[in-house]
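Nothing in this text is a laboratory measurement; each read-out follows from the coordinates by a stated rule. Predicted model, so just to flag it, every value in this text is computed and none were measured. Cβ atoms are built from the backbone, for glycine too; each structure is taken alone.
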Structure 1
Amino acid sequence: MRIGELSRRTGVSIPTIKFYVREGLLPAGELTSPNQASYGETHEQRLRLIRALLDVGGLSVAAVREVILAIDDPDRSVHKLLGTVASGLVPRYDREPNAGMEDARKQVAALIAARGWRVQPGNPASEALAVALAAVDEAGHGSFAGVLEAYADAAERVARADLGWVAHNLAREELVESVVVGTVIGDAIFSALRRMAQTDTSDRMYGQAT
């Protein structure tokens, strides 16, 4: 297919497709003449993945490039590939080093060790957790950390459900897209379920009989 048809089938404008090619996110089409190129289903699939990473995952173009390089690297294990994607989905927080952050990092490291999680030092998610713990402590609610174990129990169950679903998608690009959609949309679903459960629990604990 020509670039116009690729644009119509994917909903991505021609200038945007050309931009992705220049940025190394999308392979160039096969030249059929000096001014014409042909595109195939692989281009359509890659475009869908790029849009999922950018629009659903909120990744930067640079982060998407890293993911694409990981996908195209046959020596990259699925675990490392998914790690590359997951790392790009975790927000980065700039915090000045202080005693509160150091204490929070130690707390996170202790949690990881106690649960036997295979999480490497410097993992973006562990840093995000440390930032959250430091912030809640600074707000005067440091005791909230007492729910960490319960949260960790729930997180393990959710993670098993997440990866169980992802495992049904065997192609590398489908795996990546599943992680993006499952993580971002899954966060929204889980957050809604949590609010509903809180409403139910609050009514059972504190609500007045009607």
Structure 2
Amino acid sequence: MSLKLYFLRHGETTSSQTGTYCGRLDIELTPSGRQMAEDFAQTYKDLPWKAVYCSPLKRAIATAKPLCDLLNIPMELRHGLKEIYYGEWEGKTPDEVNREFHDDYVRWLADPGWNSPNGGEKGIDIARRSSEVLEEIEDKYETGNVLVVSHKATIRIMLCSLLGIDVGRFRDRIGMAVAAVSVVEMAEHGPLVHIMGDRSHIRTELRERQGT
């Protein structure tokens, strides 16, 4: 048996509904988002978990909480799992950002690995801080299942880093809807993807709520 990492994006928020750049804004889950978290817990409660690592932002904590409460598992909060910091773009829609910061926005869209939102983080910065959390997990657990609850950009960047995909292509190569789970086994020959962006644990009426 080897180590399996379960990457879970948080449930629905008002920002994921509207498409605004949320980043470090510490918003809550919507009622539907809380139900998504409950659905995940009920579906995965029988898996033998070693640990739960979580971003300290409210929407991530609320997503991890049902499983942690159900199984009495402590939540390991790590700042390295926070969402990308969008700086001056936070709370704005892509259209608003394009109007106010057009040239910088175009550069970021072309390569978010090496370009940052105005006052925000580059993709490589997120790769660096999140990789420290993954290294901590790998050092502590050689086998078993570990849940990592984080955010859309951060999870996509972690997956790119693990799979050898250019971090600057994280927006182009990997989609990640709200409450989606991806599973990567730390196998003998390197990271092996078993599941990518699965939402089958969510009740049918909520699956159409993709979120941005």
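Where is FRET efficiency 1/(1 + (r/R0)^6) of positions 140 and 164 (r between Cβ atoms, R0 = 25 Å, to 0.05) largest, in which of 1, 2? Numbers along the way, then the final one.
Details: 1: 0.05; 2: 0.60.
Result for FRET efficiency 1/(1 + (r/R0)^6) of positions 140 and 164 (r between Cβ atoms, R0 = 25 Å, to 0.05) over 1, 2: largest is 2.
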Comparing 1, 2 on mean count of other Cβ atoms within 10 Å over residues 44-51, the highest sits with 1
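If you rank structures 1, 2 by FRET efficiency 1/(1 + (r/R0)^6) of positions 108 and 188 (r between Cβ atoms, R0 = 30 Å, to 0.05), which sits at the top with the largest value?
Working: 1: 0.75; 2: 0.20.
Greatest value across 1, 2: structure 1.
Out of 1, 2, which structure matches -21500 when helix-only ellipticity at 222 nm (-39500 (n - 2.57) for each DSSP H run of 4 or more, over all residues; to 500) is calculated?
Details: 1: -21500; 2: -12000.
Clearly, the read-out refers to 1.
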Which of 1, 2 yields 0.95 [Rg/Rh (Cα atoms, Kirkwood Rh), calculated]: 2
Winner on distance in nm of label points 7 Å out along Cα→Cβ at positions 36 and 172 once structures 1, 2 are ranked, highest first: 1
Thinking only about relative contact order in percent (Cα under 8 Å, 6 or more apart), which of 1, 2 has the largest value? 2
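If Rg and Dmax of the Cα atoms in Å, for residues 92-147 alone is calculated from each of 1, 2, which structure is the one that comes out at 10.9, 31? Show your work: numbers first, answer last.
On the way: 1: 10.9, 31; 2: 16.4, 49.
Checking each candidate, the match is 1.
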Name the one structure among 1, 2 that Cα Rg over 2.2 N^0.38 Å, for residues 60-115 alone of 1.68 was derived from. 2
Among 1, 2, structure where distance in nm of label points 7 Å out along Cα→Cβ at positions 156 and 180 as derived comes to 3.2: 1
